[in-house]
Each structure stands twice: as structure tokens, then as C-alpha cells.
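So, here come the structures, one by one.
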Structure I
Amino acid sequence: MKISPRRRPLVEALVFLAVLVAVFVPLSIIMGGGNMLKTIMATAHDLLLNTVFYLMGITVLTGALSKLMSEFGVVSLLERILRPLMKPLYNLPGVAALGGVMTFLSDNPAIISLSKDKTFSSYFKKYQLISLTNFGTAFGMGFVVIITMIGYGQLAGALVGLFGAICGSIISTRIMQRKCLKAYPELDTPVHEKLSEEPLDEAFPEDDDPSQHSIFMRFLNAILDGGKNGVDLGLQIIPGVLIITTAVIMITFGTGPDGVYNGSSSQGVPILPWLAEKIHWVFEWLFGFEHMELIAFPMTALGAVGASLGLLPTFNAAGILDGNAIAVFTAIGMCWSGFLSTHTAMLDSLGYRKVISKALGAHAVAGLCAGIIAHFLYLLISLI
């Protein structure tokens, strides 16, 4: 039934209020209204102090390190090393390696600025340029995710997860390219006039010659500028961590250790594990999850990987965070890294709204594949 424009605001308001009542009334009945509100505030406060500031510390340090790597040529070196792998693995020009490195060191939107550069995009055909959205998103905040996972003493699990994320990125990019060519054959044309595959330092000349500055000043400017970028990234993840993670915790965990609701943080009604238990064998076989609460991480990563990282301290305190979970979380967290909240904006900025659904479908499949690959590879390594 079509709703008239005049009645739409009223209908939307009524629907919103109905959903709000349907969510909060059952929670308040089970937990108690006062306890529910106290738990929401306590959980958000605990996440802000013990998770957000921890993650911000990581983003500041990794931001400074990534800026140093860029300033002193490590990024360019990595790009040159990875360039030969782009065509056989991803069916992308060699310069696409720069996009993967930049999103790995920062976040998903880094691929947009590159793809909009005419010199960079001239190496691509149209369907390849579109698939950069899937390619870049699969590595978003990868550096932060891996460092965070290693912080829990699981280096092997984090590296296995990185391999799984790389496999997921290949799957996502290839599926996206195939779908685009099948639906829109006209995209098999160059974006711009083709350029030769010249070195990136020639294609992207620096306005300021670094040799004019001393090593110390370059080092100091790099760590300060990189640290400021890390602060910005840390501030950007606050809404996702506090809002999304609090909501997920409220429907994932139950009462406190004493078995009663008392308004403490990280309490809730375990709706999500109850639903997951109905098909628990799927998650146990595909991801090796013995505790259904772990499902909260990949579901949260769909919206914001920073928010999903906020769940790790709670999992660790509950004693359910092991090497396999770290491997699967790293793979899915990197590969998905909030693609539901970024894919639409990224493709819209590139002017290809018509392929948004294809991009989302390809990346959803790829993220699941990344987690499955990480799980079975971790099992194989554990048996050796």
C-alpha cells in the first residue's frame, strides 16, 4: 500500500515508537526498568574508559607508525613488492596495491581519494575501478585490528586471520567484477585514456621535496601528523563503540555472576545466543564457536569493526576468547570492517549506485568465506 507524502511522517513516527516499545519494554520487564537504564549507562561508560581510550591509544601509535612508513618509503616499497600479485590474484592493475596498503594502514575511505585521482584511475577499466570498493574495504583498519588482537597474546591467531582476510578480499573482488561484467558489459571499457604502468613516485609527484628537510624534522613531523590522524580515527569510532556495542551487549549477555540484575555493566538478556543456539551446529562447524555469544563480533563488524573490537574485553573477561576466535575475528573483522556503513557511500561517491546491491552481496559472502578459511587453517596449524 502506497503512503501519501503527507501521512508518511506520521506513519514513520508510529512505526518508530512501536519498534522502540517492542525492544525496550521486554528488556525492562526482565531486567527491571531502573536496572536496564543503569546497565546501559554503566556499559557505555565502561566502554568509553576501558575500550575506546585503549583503541585510541592503538590508533595514535599505529597512525604515527603508518605515517613514518609512508614518509620513509616503506609504503612505496610494499606497493612495489605487491604490484606483481595484483593481476593474477585480483585482476587489477599493479597500482591497486597502493589502495590495499593505504586502507590497511588507515580505513576504508582511503580508497575513495585514490579512485577519484585521474592519474590513478586511468590504469583501470570501469568494472575494475568499481571493484576497488570491495578490494579496499577488505583491508580497512587492518593494522588496528591485528595490533589489537596481538595485544591479547594471540599472534598466531592474528596472522591466520590476516591470511583469511586476504582470501576474502580476493573472493569479494572477483565476485564483484564478475557480477558487474555480467549485468553491465559496457563497463569493460577504460575509465580514462590508458597510461603506461609507470612507477607511482613518478605518477604522483611530491609537491615538497623531502630531501630539503633533515631526517629529524621529517621523523618529528611524521609522528606528530600520524598521531593526529590516529586521534581523529579514535574519535570517529566512539559513537559506534558506545552505541552499537552497548546495544549488542544488551542482547548478548545475561545476569551478573550472582545471577541477578543489579544495574552493572555488560548485563542484558541473551537473545542473540538464544537465536544462535537454534542453528548452533552451523557456527560450530563453520567457525568453531563453542560459545554462541561470540556471534556478536561478526554481526557488529557489519556496521563498524571498531565497535566489534569493543566486545573483546568482555569476551576475554568471560574466558571465551581463544586462538581460534581471534583468527576468525581478525579475518571477518578486517574483511567486513563496517562495509554496510561504507559501501553505499563509497559507491555513491564514485557515481555507481546501480551496483551497490552487488557489492554488498559479494562482500557478505567473502566475509563468511574469510572466517571459514581462518577457522580451518587454525585447526590445521593446531594439529601440526
Structure II
Amino acid sequence: MQAVIMAGGKGTRLSDVTKNELPKPMVRLEGKPVLEYQLEGLYRNGIRKFIFVVGCLGEKIEEYFGNGEKWDVQITYIREEQPLGTAGSLYYLKDRLSEDFLLVLGDLVFDISIGRFYQFFKDRRAGAALLVHPNAHPYDSDLILLDEKGRVTAVDPKNKRRAYDYNNLVNAGIYLLSQGVLDKIDKPEKLDLEKDILFPMILGNEGVYGYRTPEYVRDIGTPERLCLGETDIKRRIVSAKNLEKKQKCIFLGWDSLADAKPALKKEAEKAVARINRSEYLTVLAADAPVEEGGKTRRQLHKKLETLLGERGCYVDGIGSGLGEALKYQEEYNIDLETSWLVGTTETELQKGKEAGIRTVFVKEGIAKGEKAWGGKADLVCETLMEAVASIIG
């Protein structure tokens, strides 16, 4: 498989960093360009052939990477004389590619299992597959709507005002595309991959799927996100989230996180954000209150995801009870022995122990009229924040 990297971004919002002398993919993190991290990560996934699409200041990229010999790969280039969006330049791939290919935006820091992604793509005989995930800013991201089989049913654009609750699932900027997608591009003109290519495929029911993963993918499009990406590389959080490695997870009971309205408990968003910034995954493992205020459990889950997203944090998965949440054990390669369940009731904590998960009893979440559990949890804490701090250390 070949990888096509869209490396033509100017990085307008990073002008204080680039000084308008570097293309965005050449911004350095820990002394190394973002584009080099991408190349090395894809090399570890067995990819040896690359096509870099370059534009303004593209000569900086060509001077640095050359033909790829230094990295034991083959690099060729497509040079845009005029910006062609995220899809227009793919016209020039028609005589270079005859098989499925990976498309990556050049301003991403990531470390993912391409093998898992490609298996998902092949199993569904997809025309296209988007890598999708929750992030800390869904309010300014395109939301992806999936059906039960993972097929994309709609894209909710970020410039649309959302006066409703939603699942935090956004387009990460990494795609697997069949060679047939290139047939939809008639000439080298400015095109948007989502709006002009994928959206018509979705409407035409041509098999566009969303591959959900908790692996690390972050764009470095703003100074703040650039700083976070560099910090996470330094702390080895980026590589730790690759699903080829066993994952540690914190399963959260509903009452430890929110009440029945739902409204978040005090400092709950800070606790979840701290998990998001660690090597742990976060999975909600509890039934939402039944028909609270006329809402179904699914609606309450959406409400909770929306509340968390508005406050800059997220959960990687949701299960109605621990039994359903354990589906993520295989899907996310979770090691239960190094994972934790944070709960407030005897029932959920006992289920955690039976599953081989270490448990934390949080006193703050005890519902009115309930007694504190007398069993032996591995930890007893007053609040969710205290529990998370104790686990992460």
C-alpha cells in the first residue's frame, strides 16, 4: 500500500511559529518535523512508498526529504502550482496508483495501527473509510454520524450552529480510499474531499464507513494544539495509544461522573480531561437513569457526551453497564489487569472485581438513600478527581 500525504498547508494560524518561511508540515516538535513523525510511524506499519503533495514552500520539504533514501523509503512528489484543496491534486494519481491507498493530512501528529484500519476497510468492501474519534473540541469539528454497521450516514459541518445533543465523533483526517475514488475526479481543479467526493458517495450509498478508534490523532493547526502535541510526544503518550499495544482503561460509573439530569459532578470534566491527557482510555460503563425527564438512555448518553465536549474532554466509548462496556476489551485491546473501575454501588464494583478489574469506590456519587458499600474496593476516595489522581499518580 502507498501513502499519500497532503503536505501543502501554509499554516496561517501558526505564522508566529513558521514566520511564513516553512510549510505547516515542517514545523518541528522535539526537534523533528511533523512530516517526519508521520513518515516514521507509517514505516513502522510497513509502508515504504510515499507521495507527498506539496504547494507553497514545498521546496523546503523536497530539500529535507529528497527521494526518501535516508529513511529507507521511496518518495515522489506532486507539486501544486495553485492550491487544489484536499482532493483536486488526486487527479494526478490516476497514472500512479492502481490499488487502495492511505491518504493523510500533513498537519497531524498520530500513531495508529494501519493493519487494524485496513482490515476494517477490507471486511466492509468499502469505497472509502474515514478514521473517526472523539476529541476535545467537537464544537468546532465536523461531526460524523454512523449507523450500527459503521456506515457514514451524514456529516454535520462545524460551521453549523448545534442546538441539540450529539455523539462526539469527528473526522480525524486519515482515510483509506479505493482506487475507484480517483475516477470521480475529472480534472485538476479545486475540490474538497468531504464535500465534493465523499458526501456524494454517502448520498449515493456507495459504502463510506467510519472506523472508530481511541488512538492518538491530533492536528497541530493552532499554537495551543502544537504545544500539546509536543508535550505528548515527550511524555510518550502518542505511541502508547497505538492499539498494537495493550491499553489501560478507566471505566467510569454514571453516578461517579454525573447526576440524573444529567449534570456533571463538581470537577468531573477536569477529572476526565486528566484521563484524556494520560496513557489511559476512558469508557463510560453504566446505565444512564431510565427515562429521566422523558429522555431515553441513548439521549442521555448523547447529552453527557455533549456536556463533556463543551468542556474540552471526552469518553472513548460508552456501554450500558460494565458487561456491554467490556466489548471494548477486544476492540481497543484493553488489558483488564491494569485497568480500573470507578463506581459508587456494590453491584457495579462487584462486577468489576469479577471481571478482574481493580476498583475504586467514590463516596461522593452515592445516591440518596443508599448505603456506602462495605466490600473491599482497592481504593476508597471522596471524589472522582481524587480517584483519577490516585490511579494516574
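Derivation of every value follows stated rules applied to the coordinates shown; laboratory data play no part. Given the structure is predicted, the values throughout are model-derived calculations rather than measurements. Cβ atoms are built from the backbone, for glycine too; each structure is taken alone.
Assign the value -7000, calculated as helix-only ellipticity at 222 nm (-39500 (n - 2.57) for each DSSP H run of 4 or more, over all residues; to 500), to the correct structure from I, II.
Derived from the structure labelled II.
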Given 4.0 for distance in nm of label points 7 Å out along Cα→Cβ at positions 56 and 328, calculated: source structure among I, II:
II
Quick check: 15 is what I get for relative contact order in percent (Cα under 8 Å, 6 or more apart), calculated from one of I, II. Which structure matches?
II
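Out of I, II, which structure matches 1.06 when Rg/Rh (Cα atoms, Kirkwood Rh), for residues 136-351 alone is calculated?
Values: I: 1.06; II: 0.98.
Computed on structure I.
0.15 is what came out when FRET efficiency 1/(1 + (r/R0)^6) of positions 40 and 376 (r between Cβ atoms, R0 = 35 Å, to 0.05) was calculated for one structure; which of I, II is it?
So the calculation was done on II.
One of I, II was used to compute FRET efficiency 1/(1 + (r/R0)^6) of positions 88 and 224 (r between Cβ atoms, R0 = 35 Å, to 0.05), and the answer was 0.30. Which one was it?
The value was obtained from structure I.
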In terms of Rg/Rh (Cα atoms, Kirkwood Rh), for residues 184-311 alone, which of structures I, II is highest?
I
Which of I, II leads on FRET efficiency 1/(1 + (r/R0)^6) of positions 64 and 304 (r between Cβ atoms, R0 = 35 Å, to 0.05), largest value:
I
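Where is FRET efficiency 1/(1 + (r/R0)^6) of positions 232 and 256 (r between Cβ atoms, R0 = 35 Å, to 0.05) largest, in which of I, II?
The maximum falls on structure II.
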